[in-house]
Structure 1
Amino acid sequence: MAYSTIQTELSDGILTLTLNRPDRLNAFTGEMMYEMIDAFDKSDADDAVKAVIVTGAGRGFCAGADLAAGGATFDRNSRADREPIPLGADGQPDVSHEAARDGGGRVTLRIFNSLKPVIAAVNGPAVGIGATMQLPMDIRIASEDARFGFVFSQRGIVMEACSSWFLPRLVGIQQAADWAYSGRVFSAQEALEGGLVKRVVPKDDLLPTARALALEYTKKTAPVSIALMRQMMWRMLGADHPMEAHRVDSRGIFHRGKSNDVKEGVTSFLEKRQPNFTDKVSSDMPPYFPWYDEPKYR
């Protein structure tokens, strides 16, 4: 698939995904949605990819939804470029239909399912979907020029892209409510103080900082272990009891305990050398994965 709204570059095991509509501050479109989902599908299937960094071209990260359609931007059935939502048996739009799904949510759910660590390198304004697409990413690094805004209340709509699930879990309900209710645009420093970002760095240090972090996560670690632990932590955010974690932990310890990676990890430690992990995410995930496909986890 050739991309027109994003660019991807693989170097040293790190896939850099750049939102690439700089003339529109990388405003989000349906085409960008499909291209981002495709890029994450490919990154999961490619064992050469160990981690993903998402950033923006030009001076912005993502200015939110493209508002070129004016007042009809969010009116799905009035847009000729959107699949119409069919009517249900009651004669009303069937909002359970696939066509009614929020495009931002499709992207965030795909990132949520990623088997590789995902780091946001926020280089400039990030509002609306530009902010919410970052929430299922594991780490957010912001440049001093970054600005954030959950601006939905000021546009007359509501939180999207599953952000009502992600944001309170990341920053707490009080901080999430403050940002969502006010809809204000706030600084990178406020994002740091509120727990949204891990670090704020000078603009020129942004991508090097993100790359250094990605390499720290991937250079000496087992890719299958990272893939499993990423899903373990994200999925357990919604668990009802620690017993849910105990069940999954126990499966992981059992199956990984007899793997080639574990033998190599222990042997390399005892021999005081760097490990050479050979198990692959594409082919060597343990048989209990994905455990959340069991009825108990649906």
Structure 2
Amino acid sequence: MTEYTQIIVTKADGIATITLNRPEKMNAYTRTMGEEIIAAMDDIDADDAVRAVIFTGSGERAFCAGADLTPEGGGQVFSDPTQVDDLSDARVRDGGGLLTLRLFESKKPLISACNGVAVGVGATMQLAMDIRLASSTARYGFVFARRGIVPEAASSWFLPRLVGIAQALEWCYTGRIFDAEEAKTGGLVRSIHAPADLLPAAHALAREIADNTSAISVAMTRAMMWRLSSADHPMEAHKIDSRAIYRLSRAGDAKEGIASFLEKRSPSYPGKVSADMPDFYPWWDARPYE
């Protein structure tokens, strides 16, 4: 089993929980933390027993208070005198973006349970997750303009798709910290919960997915929704959902889905994401940096 130093990973009854675990630093993000989350996601995607993933923060104060700007956390990047002239150099790449791109590739649904402060990368990493729940104590901030930089972690792609361009621009232009109510009104979070109720609510949602759905169907749906929502024409979606319906309707999960419905019982889907995805998956082209 992989040993982690800045996150805690637990698996139980089909649900994995990744807890950012630097409570003494308000779970501030470091390069090590990003690498550990990516490693955990590699493990989770390969584990057919895991049906959904919950992200939260350790302690009562923060989900993630942004990047750790101290030398210990790698913050010296902002004062590093090294000059890289070739902007395609791997050293130029944003660490938060490496993380959100990995989350984007997930085959499992990702649920954020934001238990406190979430600013900078603490906010942007959640944009690549599928469903966001917030504690009533949660605070968000896309604070980059107040630090003299720009939104990172591919958030200029994710945020407008989630909340609309006007809301995304307002939050990023002002860089202000806002509460859970504003996050919900703006479309960033699904629901707000008392601190003690946050994780149970996230678990209930994960449980509903794990107990009732086909893992292959969910993995395909996740890829289709994220990738096809920005296609130039609905024909692109039609091509993929036609192929998916054709292939999956002839597979074991569809047979079990229909049988369990007709027999009025809980389903037991045989398909495994690790081995039984449709033969045209992944259908998208290779991306830059790969």
**Report entry** Winner on mean count of other Cβ atoms within 10 Å over residues 216-223 once structures 1, 2 are ranked, highest first
**Finding:** 2
Query raised in the report: So distance in nm of label points 7 Å out along Cα→Cβ at positions 152 and 272, computed for just one structure, reads 5.6; which one of 1, 2 is that?
Result: 1
Query - At a computed 151 (volume of the Cα convex hull per residue in Å³), which of 1, 2 - result: 2
Query raised in the report: If you work out distance in nm of label points 7 Å out along Cα→Cβ at positions 32 and 256 for 1, 2, which one comes out largest?
Result: 2
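Any read-out appearing in this document is the output of simple, stated calculations on the displayed coordinates, not a laboratory observation. Note that the structure is predicted; figures quoted are calculated from it, not measured. Cβ atoms are built from the backbone, for glycine too; each structure is taken alone.
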